[in-house]
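What follows draws every value from the coordinates through simple rules; no lab data is involved. Nothing here was measured: the structure is a model prediction, and the numbers come from that model. Cβ atoms are built from the backbone, for glycine too; each structure is taken alone.
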Structure I
Amino acid sequence: MDAIDLKALYADLKKRMEQVIDHLRRDLAGVRTGRATINILDPVHVDAYGSRMPLNQVATLSVPDPMTILAQPFDPSLLGTIEKAIRASDLGLNPTNDGRVVRIPIPSLTEERRRELSRHVHKLAEEARNAIRLVRRDANEKLKKLQKDKLVSEDDERKGLDEVQRLTDAHIRAVDELQKKKDVELLGGK
């Protein structure tokens, strides 16, 4: 019985930590690096058809060249709304529309802006590390409760705590890797 409880605990722990990593990946994809990529528009939502919808659900997004993104709405009446939503996002982009598509030029980043974005990446990574540590704390408390309720032995609790720490360390390393990779993209390996 106790082995099943521990397996379920580890599975839940791993799933929750993976969710933190996935969330960080999505957040980092939204941090622009000076090259056009449709991922930077992920946080943009458009008011369409009575609700807020992600931009990629109301328009086809493409990258015709390294410094431009094109948004071609499925419904041409949304051109102005899409342009407004992109402008209102905190991405610092200045879209234009030619009556058929919205052109989004990606300005090159200044050194100061790169450092600012790098600080933002570090903040996102630290938030992810903290979330992973909270998941670890929850798992450790569950293990201690299982031992206190005599559902697992002290040895199993100790092994469990070691396993929780091992999983935590692996996921923190993954966060560090993602942060380092984004920093290299932003600062060019500095």
Structure II
Amino acid sequence: MLPEPATMEATDATEEILVLAARDEHVRHAPEISRLIEEAAAARGTGIAKRSAEYVRAKIEEGKAVIALADDRLAGFCYIESWEHGKYVANSGLIVAPDFRKMGLAKRIKRRIFELSREKYPDARIFGITTSLPVMKINSELGYKPVTFSELTDDDVFWEGCRSCPNYDVLTRTRRKMCLCTGMLYDPKQDQPGD
């Protein structure tokens, strides 16, 4: 079992960062979250599917998102996608605002979205695709294992989310068998005592 993470972290003497399941009152941050996701995708040149403010708002309203706030300032965000009637779940759109990077916040957000995914979809296989070494390390700590894309959902809607990535042609040329991203999977059936 993973150790319980702290819920707050000091950034200076007056500011703390709270990581929590997003609620309806947080929908007002949706335009800024959408913009941050798009800026991060452009800066990295790979990964991170663009998401509209309306899409982000819907994830918050569905109770499928985690938000990080420093007082009232947006510090970070991540959301849940479910595929094949809840058989697969992806934690997507992990973003940390520039002023809050290099503080371990991505790890805290990722841990909380993982916990929320396990609460909402206890039997689901949780997966992600990423080019980010720090995200791969966080995923490994949470129990994810690197896998081939054939072990991930075959839902066309999920893979359509990769269309905004500059490497989408690699994914389509290989018939979704490989790309520059690494597929990672947490399987709750393999996380049983005695395994």
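As an exercise: relative contact order in percent (Cα under 8 Å, 6 or more apart), calculated from one structure in I, II, equals 20. Which structure is it?
Values: I: 23; II: 20.
Only structure II yields this read-out.
Taking 9, 37, 39, 14, 2, 0 as the value of P(r) over Cα pairs in 10 Å bins from 0, in percent derived from one of the structures shown (I, II), identify that structure. Source structure: II.
Quick check on the output: -9000 is helix-only ellipticity at 222 nm (-39500 (n - 2.57) for each DSSP H run of 4 or more, over all residues; to 500), derived from one of I, II. Which one produced it? Intermediate values should be presented prior to the final figure.
Details: I: -20500; II: -9000.
Matching structure: II.
Out of I, II, choose the structure whose coordinates give distance in nm of label points 7 Å out along Cα→Cβ at positions 115 and 147 equal to 4.7 when calculated. Answer for the origin of the read-out: I. Given 0.90 as the derived value for FRET efficiency 1/(1 + (r/R0)^6) of positions 19 and 179 (r between Cβ atoms, R0 = 25 Å, to 0.05), which of the supplied structures I, II does it correspond to? The read-out was computed on structure I.
In terms of distance in nm of label points 7 Å out along Cα→Cβ at positions 27 and 51, which of structures I, II is highest? Walk me through the intermediate numbers first.
Details: I: 2.6; II: 1.6.
Evaluating distance in nm of label points 7 Å out along Cα→Cβ at positions 27 and 51 on every structure, the highest lands on I.
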